[in-house]
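Read-outs: derived from the displayed coordinates by stated rules, not from any lab. Computed from a prediction, not measured in an experiment: that's the story for all the values here. Cβ atoms are built from the backbone, for glycine too; each structure is taken alone.
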Structure I
Amino acid sequence: MSTINRLEGFIFWSRWLQAPLYLGLIIAQGVYVYLFMLELSHLIQNLFFSTTRISETEVMLVVLGLIDVVMIANLLIMVIIGGYETFVSRLDLEGHPDQPEWLSHVNAGVLKIKLSTAIVGISSIHLLKTFINAENMNEHTIKWQVLIHALFLFSALAMAWVDRVMTQTLALARPAPGAGH
């Protein structure tokens, strides 16, 4: 085996250095499950066992916080499963009844688009919480959150457009079936 082949083999093997990163994200997801359950138990406790009633707005803010945690957990799953499948090793899930539909056509471009749209969704929840609680927030903070959300949205649209252009360019570069020699 030549030195070049060994070097290339080592470089290809280095993708496994990402595996502990994905395991760390699984632990982070466990933290989010704990925070979700803790916040849910506080909501139930305040709703049913507290001497002071919480307002509908307070309930809505807590529920939006729970939705936010779920959306972040979904983002983590996309990164963990999609990233591992794309950058480390194929998952042997053929025929598994719970295989996510999107996993069969995941690649780096699809993963970027899914992640950017998930980030826009998470940002939307944060912005909705801000608008519901606007009387308790300063105008400067609200303006920055709107601007940041707009930038996330613009970035997601730009990535989708670039992915579309790249897909069309690749489709044009491929010879039509039966058109070859």
Structure II
Amino acid sequence: MQEDLRFPIGEFDRDLELTAEARRSRIEVINALPDKVAAAVTGLTDVQLDTPYRPGGWTVRQTVHHIADSHSNSLTRFKLALTEDTTPTIKPYYEERWAELADSKLPIEVSLAMIGAIHTRWSALLASMSEADFQKSFIHPETGEWTLEAALALYAWHSLHHTAHINRLREREGW
């Protein structure tokens, strides 16, 4: 059976486990992402960084910049859900268009620093959240209502998903 290069760890399943242990594990994934993605790109040349992780997919460089874009949006969504008086409707964005902008061609160190800073703040926020906080939600106009518990699961999956894209490409290419 051939690996699905789009979903190297499988697609996200919204039917998620809701236990304290599952939450702790997801928070650890969020905490660990800056080091994991930095390790995944260590030693890559510009040519390797500009290699797509799959035919028709983003380059490694675009993927790193996408993680910074996506996770900065997620941190904002968490903060909106935690602070608004009513369930906020968030603004989606065209990630594929963002990946084509000039800032997605910058050296990856820019976004690695951004990912580190975002995850430092996000980890502090997650550590401060109560059980009730994880039940707060936001509305995504395209995918509906998301509790922060479910959003945490999605972004833990997202962290593993894109790190796997990079690591699997390195394995296939022998880098």
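Given 2.8 as the derived value for distance in nm of label points 7 Å out along Cα→Cβ at positions 128 and 160, which of the supplied structures I, II does it correspond to?
Among I, II, the structure yielding 2.8 for distance in nm of label points 7 Å out along Cα→Cβ at positions 128 and 160 is II.
Taking mean projected area of the Cα convex hull in nm² from the coordinates of each of I, II, which one would give 17.5?
Label of the originating structure: I.
Quick one: helix-only ellipticity at 222 nm (-39500 (n - 2.57) for each DSSP H run of 4 or more, over all residues; to 500) came out at -24000 when computed from one of I, II, so which one is it?
I
Please state which of the structures I, II yields 21 when relative contact order in percent (Cα under 8 Å, 6 or more apart) is computed from it.
I
Out of I, II, which one gives 1.1 for distance in nm of label points 7 Å out along Cα→Cβ at positions 64 and 136 as computed from the coordinates?
I
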